[in-house]
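Next come the structures, one after another.
Coordinate-derived values only; no laboratory data. Since this is a predicted model, take the numbers as computed values, not measurements. Cβ atoms are built from the backbone, for glycine too; each structure is taken alone.
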Structure I
Amino acid sequence: MSDPLRPPHAVRPVTALTAVLAMLLLTLSAVPSSAAPRPAADPAAQAALLTEGPAVTSPDGTLTLAVSVLDGRLTYGVSRAGAVLVAPSGLGLRLTDGTLLGGDVRITGHRTRSHDSTWRPVWGADAEVRDRHEELTVELRQRDGRTFRLVARAYDDGVAFRYEVPRQRGLRSLEIIDEATEFALTGDPTAWWTPRDDNSDENAWRSTPVSAMGASNAPVTFRYADGTHLSVHEADLTDYAAMTVVPRDGRLHAELVPTPGREAAVVTGTGRALPWRVLTVTQDAAGLVASHLLENLNPPCRICDTDTSWIEPVKYVGIWWVMQQDQATWETGPRHGATTERAKRYIDFAAANGIEGLLAEGWNEGWGGDWGDQSFTRSTADFDLEAVVAYADAKGVEFIMHNETGANVENYEAQLDEAFALYERLGVNYVKTGYVGDIPGHNHYDQYMVNHYRRVLEAAAEHRINVNCHECVHASGEMRTYPNALSREAVRGQEWDAFSEGNSPEHTLILPFTRGLSGPMDYTPGIMDILWDPQRLGRRVHTTVGKQLAYYVTYFSGLQMAADLPEHYRGAPGLQFIRDVPARWDRTEVLAAEVGDHLVTARRSGDEWFTGAMTGEHARTLRYPLSFLGAGDWVAEAYTDAPDADYETNPTALAVTRTLVTAADTFTAELVRSGGQAVRFRPATRDDLATLPRLGAATANP
């Protein structure tokens, strides 16, 4: 961290900007608290926001973040191509001593720098990621002499800012009640949000105008009238409480998840940077999905100084869906799911179908009662852990250990080192953690728990273990720093189709543009028996089989589950696609996208391409160019909703076709309601050229 007392660079005049921002703030202050902020009507005011005061502009010249001080209050605004997206919005930290850091402040200097580099993730949506941005650091001094900085970055696909508080006399530590960070969005864009819950991200997503939205967990995504999309989230969430987004006084506020019984949401030292507040901004919905902004805002890999070959995305099956459907139990007894015999049967199925892993929930002691007194080293009497792991290893299948804490975090931390050492000795490289229930003295997303999830990742890395975390805090791009964070839940996933009214077709088309932006997501796809309802409760999975297959491409995760029972895959034509689709990717392109409506994603792995196309509440025809393919002829192995498929009455009908295509062709997906298509594109062989039909220009359903 640089010296706060270094001579400041010259500061551009802020007089004009100050006047403009003051006018805008006066306008906004008159807006009722239930209404969304409105943009300034004066184009000159908007232009001034771009050109006055300390500001940073993206490398392509499109996005600008400007900083100012109005009557002592630190503020910022954001514009895209000359149009204001975020009107002047407050900044700062509310401390337990009653002061607002940023509330009585002046700018003492600023400096800028440029950055352009390319880095290679251990794994990810793309094999290479470019980090190109402009950075502005604004030096600030409170009237009482305390100093801090605002660091802002502008990328072509978004802007971000964070607070840095140096060590200094009079401010040895930070006790933060909440932030004073605001997002005063102009106009009344459409918002996709999920009701705020400091202990769960498993709520259904909602779509309303900003003026009608409620308090929400992050991220939150918005669409402006001109098609611009903006998503608010955070990055590099370290030793801090998670951020939520709360409408109040006509604007959105960043509010921190509190620690029960403590005034401060965050207690930490000075001499550090706080998490980034991130606004991903793109011209369309596809740009959101393609963005690497959150990863770029996280530190480089901290566990890559040694061998990382154990960090490997995989597909897996699980002793899981049978319990979700109440046909077996996690706890021991006559219907116990995780038995040695069942585990070996699932391993045989995985090995026979090229699926690399087995998850066995309920393998260990302690599932009775509230699940809070589990042992993470002792297996049940009917589950021979060492024998199962050895059997899996002999078949080339990874065993995925399940650690359900039952919200007893102290019990888990007390056993963590011993348990992970055991798993390493057994050759187990994957762990799924869980935190079902209320955590005594804490919210799931408060500062202590954020630190706990990080401690688990770090301990796992020491023992060469990958982590899939359920019921934990939202991702914030940390897979760059800790690539053993292969996946996490933080979503109302597919298990809700088994024990509730389920997930709507629209919900599943909102996820890639909201929750999916924060990092890899374990949604548990691959259900073939869509209408299986063994409890006779009128429940079902709310998709077609075609959409289940599309998830493997449209939903990004380092752990992709084949979630159905092995017997339900018998004779299912979609099983071949599950066999073929990889979990590791080299390149991603988003071909068509509209939040809540449809998505077409193409991903390359090695010399093969895969596409996933899916729709929400309405049937639709999606056509997409194959220009991403290389030269020559390709075989398109397509799995599409069949002509007689129907969401209500025939959701399992699947048409499987093989045709020859080239990069000059356009492919078509005829989708029923909540339907989908999945396609594998592989280079054509001589036999393929001699035997397969070529995609005709008039072909409507390949």
Structure II
Amino acid sequence: MGDNAQSMRTWGVSDSLKLYNIENWGDQYFSINPTGNLTVHPRRGEGPGIDLMDVIEEIKSQGIQTPVLIRFQDIIRHRVVGLNEAFRKSIAEYGYKGRFQGVYPIKVNQMREVVEEIIEAGRPYDYGLEAGSKAELTAVIAMNLTPQSLIIVNGYKDYDIIKTALLGVKLGKRVIIVIEKLSELYQVVAVARELGVQPLIGIRSKLYSKGSGKWESSGGEFAKFGLTTPELIHAVKFLKAEGLDDCFKLLHFHIGSQITNIKTIKDAVKEGTRIYAKLRKMGLNLEFLDVGGGLGVDYDGSRTSFDSSINYSLQEYVADVVYSIKEVCEAEEVPEPNIVSESGRAVVAHHSVLIVNVFGHIEVGATPIAFEESADEDDVVKEMRYLSQNLTNKNLLEHFHDASSRKEEALSMFKLGFLSLEDKAKVEYLFWQICKVIAKNATGVKYVPEEVEAMTKHLADQYLCNFSVFQSMPDHWAIQHLFPIVPLHRLDEEPSREATLVDITCDSDGKVSKFIDLRDIKDTLPVHPLKANEPYHLGFFLMGAYQDIMGDLHNLFGRVNEVHVFLDETEPGGYYIEEVIKGNNIAGVLSWIQWSATDLAKKMKEQIDVKVREGAMKPREGVDFQNFFENVLNGYTYVDVEKQAEFMKKLEELFQASGVSLGLNAQSGASGTSQAVSDVQNMNDYRH
């Protein structure tokens, strides 16, 4: 009775919130409204939410196609203010005598609109910027920061970088060049003398403490950057000998990105502060202690030290940093430094959502034709059919083993020429129908044999998504980093399908087959069945850090369309679209690899003209072909889903008029029915 009541219970929004764990990873920025649509709350739970489906409809009305990246600039502002206010609160609470002066490392997301939003939000706090390359420095040095804001220069440095940084000092900016290796120190001193300017110098120290998570190897004594303790002592002696010891303003350390464990952070801060304290006792007038980056984001909402999570909150991180520095400084009896952090991921990750549309699916075992039983079919087919018609709860595992054996036997027979192609197709089809029944019966069972569990994973649908993993989710492809993925609508309906996601590249790696889960990593994503001629949209969340800038040109897909959304409660829907940035067209991405669209169009015209002169093509037809080709060159690199849906509808109508049913539509893959399907699906004792 309890099971029946549970199965008949109406699915609701609260169930979807729990299933996709939105309330945990969403950090109050994301929720579901009563209509079942995903909503965004840029002020973190305050005020009404922005319905993402409303935004999608508006951008569609403006001719903007998916995939599209939506930036909520108000979230950036909220994150910057939240970080600075958290430090102010802890500094006041602990009676800390220094101040907090954070910098945003633009490598995390160098988009101009993102950086400008951070600068404006951070202006009351003298929030600065960090550059790690020549190109980044040229952008950062020109920004209109407050006079007290810091510009931190990290990474390998050549003459141009050093001179650019020192010119910034001449302009009155607080540009601190962080020494990563000893040779850079000598170069800085030489260029400073050439320009007649007193440099502001920072030194990065290698700690024994290492980070935790996927980027653990970027810290520790074998890290790529930083000075060892002997090198640090040598640098201090060199500066004193040159009379530049007062130029040494900042001690820096960094133990890795996305640090998952708060204990790791505390250990590193204590070690770094101890070095700072000893340097102060050596007579150096250091002003700043830069604790680097590493403040993580809870991508899966589990609040654990798992790679895709963190076991601490923003306030806990800040409190531990402030308290640990104060504790060591008091013990060493040295002044407490101004605290610098280079938090980037935690500032920008939440602000952007990638919207993709699903335009089809591949269902394992589906067939567009019926495989009826025939008298002349091989014994191996008859044996497989017998297994499919005689499944019970008691023999599921036994019949799975038998079916697997028959399938292998059929393959061997086919290779040797003893089995027809049609019989081979029947065996494969019946095998997967048996697997589907076994998988359904295994649902909810406490112990599922490993081979059945492995088979069940292969039964998941493949949802065809209009995007490129390599362009939009490079960290997922490269290091299996997880991002929350959620349907944007129909969240008041139970998602009855399980799927992996495949992109439109021609690469087998172009897929998403690992998903967030509270306890582990899931192999499939719960999704809704696709409906004919109805769009189905998925949102990829917490995409604002690194993904924008690290994407590549695999298959020449290029950047996606982008819109910037701002809160405005006086507008319909509570928002307005401030800017639309068109994604790359085909001509644009071709130009990056030395292909000229003009030249290609000219070459195509020459070939068409030849065919027109030969009489193989009519002049009007040639003009139409040329116009079509040039329109494609200037079009979006991704699938035009609306045009494709219209084409598939016409295709179905065309063949139906001829008395042929293709079993296709714009939203779903091939499907078919046969008596075998009915036999299997209507078996007795189907449910536990």
Of the structures I, II, the one that -13000 was derived from, the read-out being helix-only ellipticity at 222 nm (-39500 (n - 2.57) for each DSSP H run of 4 or more, over all residues; to 500): II
On mean count of other Cβ atoms within 10 Å over residues 402-409, which of the structures labelled I, II is highest? I
By the measure mean count of other Cβ atoms within 10 Å over residues 178-185, tell me the structure among I, II with the highest figure. I
Which of I, II yields 68 [volume of the Cα convex hull per residue in Å³, for residues 522-561 alone, calculated]: I
Ranked by relative contact order in percent (Cα under 8 Å, 6 or more apart), which of I, II sits at the highest value? II
Quick check on the output: 0.95 is FRET efficiency 1/(1 + (r/R0)^6) of positions 226 and 554 (r between Cβ atoms, R0 = 41 Å, to 0.05), derived from one of I, II. Which one produced it? I
Value 99, 75, 60, calculated as Cα extents along the principal axes in Å from one of I, II, is from structure II
